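Asker: For reference, the structures are reproduced in the following blocks.
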Structure I
Amino acid sequence: MLNKLQVMLEMIKFKHTVFAMPFALMGAFLAGRGFPPLRVFFWVVVAMVGARTAAMTFNRIVDRRFDAANPRTEKRAIPAGEVTIGESWLMVIGSSIMFFFACWMLNTMALIIAPIALSFTFVYSLTKRFTWLCHVVLGVALAFSPLGGWVAVAGSLSGYPWVLSLGVLFWVAGFDCIYACLDADFDRKAGLYSMPASFGRKKAFRLAVFFHVLAFFFFTLTGYLQGLNVVYYIGIVLTGGALFYQHIVVNPKDLSKIQVSFFSMNGFIALTLFMVTWISLIMVN
């Protein structure tokens, strides 16, 4: 059972929860102007783990035929026969229940927006079949993270800094567009849509730059609208440097360092923005 669990957690890249979790906590900390009640903190974490686990497992299920045909992904757990479809569906159902239960434990508004947020994460997995805007849809799905964290504490959408969700949306759309370059040739042959497959890697990189410029602007505006201090803006400078670094080490002709770009730098950005937000709130309150 332990080996099976390890395989399933690796299948959904559980460690990549670090991308969305800090923004959910960032929303919660902004709503409470500091560390939220421990009970709320706990259920926000549970909700995020449940939602991401359900979404990623669903993605692996519906994409299993493409994963099996793609040399880059053919060794994933489902195509390799290490995890069955039945086991995967049980994981989707169980983690979805965990997500809804956590939202129920938080407040009524959290439970109301829960099905909308989870639906976007599921829909994203299907969008590559009909639109190159799939990266933007993924951005919208993850943009619910800070919004959910805010609602978990505030119990309403009143006062929510929507620019924060816009920042997350374009940040995600940018790095997903870059990552999709790995499969551009396969996607084109398989009849799948993505910006690299539809417009070529060079134009996709230009769009990713545009998305990241927008993300940087909206993250900066968040600090201004929330009255955060210089510590937050130090984090913004570091975020800008990390975004710039991604576009320096990876280019349309050389994707060899994309793991550094996609995993290390984006995890750094999410954790940095959360930490400087927390420190800034401590200092201004």
Structure II
Amino acid sequence: MSLIKNRSPFVALSTVLGVFMLIFLLLPIFNTVSTSANRLGEAVVDVDTGSAILTSFYAAFLATLITFIFGTPLAYILARYDFKGKTLIDAAIDLPILIPHNAAGISLLMLLGPKSLLGSAFSGIGLSFVDTLFGVVAAMTFVSSPFMIRSAEEAFKSVNPGLEKVARSLGASSFGAFANVTFPLAFRGILTGCLLTWARSVSEFGAVIVLAFYPKTAAVHLYEVFINWGLNAATPITALLIITAVGIFALVKLISAKPLKPVYSRQES
């Protein structure tokens, strides 16, 4: 049914309210970018800003890689098997999203700080998480991993497990069936999860600034510029980060343009 042809008062009211919501979401972004367009060059050529953005990108890549290595197997198990305690594990995956991120940073500091049992053990092998790249990566991984795990889980659910059984019947091992059948078919969903995790990691601030103020990420650098030099100095950096985020978002939407649809039902498996 066409929205334009619908004469329902309820639909008309819903449309008006929806437009107001959309304006509220988009207006700050457009306002920031448009008012800073002539000063974007300042942010682009600024050495500190460039270094902070590169640090964010690199740390986010490492966080995404870690989540991919450890999160993909977890997503596969959750998608394929039922077991005791699955509900609790499933709920625990979303906790980093619900916890205030500065609280997440404090929790990580208590766990990985030099005075903690685990932190002192890592210090013994020369690995520190406070004000180091390792700390930045740890904070990013903690808050961003649910996006990767959930996306990969949905991708695995969209693959018919009967295809794995066929591969096994032809002599493939469990890993062989996964690597040659399931993973390639679920790859687009997993890649979307990786991009979402990377993008969320780049934008993380609360957990990072508590655990590792240095090396400065883009979000931390922006905060420091705003506190020390005010709104006028922070605006072009903000616009640059918004443009970067929009580019990442467009890439994610391009990859996930065709939604994943289950090709089987639970009853068939």
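Rule-based calculations on the coordinates, nothing more; no lab input. This is a predicted model, so every value here is computed, not measured. Cβ atoms are built from the backbone, for glycine too; each structure is taken alone.
Asker: If FRET efficiency 1/(1 + (r/R0)^6) of positions 24 and 56 (r between Cβ atoms, R0 = 25 Å, to 0.05) comes out at 0.95 when worked out from the coordinates, which of I, II was used? All intermediate terms of the calculation are to be shown ahead of the outcome.
Answerer: Values: I: 0.95; II: 0.40.
Matching structure: I.
Asker: For the read-out Rg and Dmax of the Cα atoms in Å, for residues 96-215 alone, a value of 16.2, 48 was computed from one structure; give its label from I, II.
Answerer: Numbers: I: 16.2, 48; II: 18.7, 54.
Label of the originating structure: I.
Asker: Taking 17.5 as the value of mean count of other Cβ atoms within 10 Å over residues 48-55 derived from one of the structures shown (I, II), identify that structure.
Answerer: On the way: I: 23.6; II: 17.5.
Among I, II, the structure yielding 17.5 for mean count of other Cβ atoms within 10 Å over residues 48-55 is II.
Asker: Sticking with this one: Using the calculated result 0.40 for FRET efficiency 1/(1 + (r/R0)^6) of positions 72 and 232 (r between Cβ atoms, R0 = 41 Å, to 0.05), pick out the matching structure from I, II. Before the final figure, lay out the partial values.
Answerer: Numbers: I: 0.60; II: 0.40.
For FRET efficiency 1/(1 + (r/R0)^6) of positions 72 and 232 (r between Cβ atoms, R0 = 41 Å, to 0.05), the value 0.40 is produced by structure II.
Asker: Computing FRET efficiency 1/(1 + (r/R0)^6) of positions 64 and 112 (r between Cβ atoms, R0 = 30 Å, to 0.05) for each of I, II, which one ends up highest? If you can, show how the numbers build up before the last one.
Answerer: On the way: I: 0.40; II: 0.95.
The structure with the largest value is II.
Asker: Of the structures I, II, report the one carrying the highest value of relative contact order in percent (Cα under 8 Å, 6 or more apart). Intermediate results must be reported in sequence, preceding the final value.
Answerer: Numbers: I: 22; II: 29.
Evaluating relative contact order in percent (Cα under 8 Å, 6 or more apart) on every structure, the highest lands on II.
Asker: Using the calculated result 22.3, 71 for Rg and Dmax of the Cα atoms in Å, pick out the matching structure from I, II.
Answerer: Checking each candidate, the match is II.
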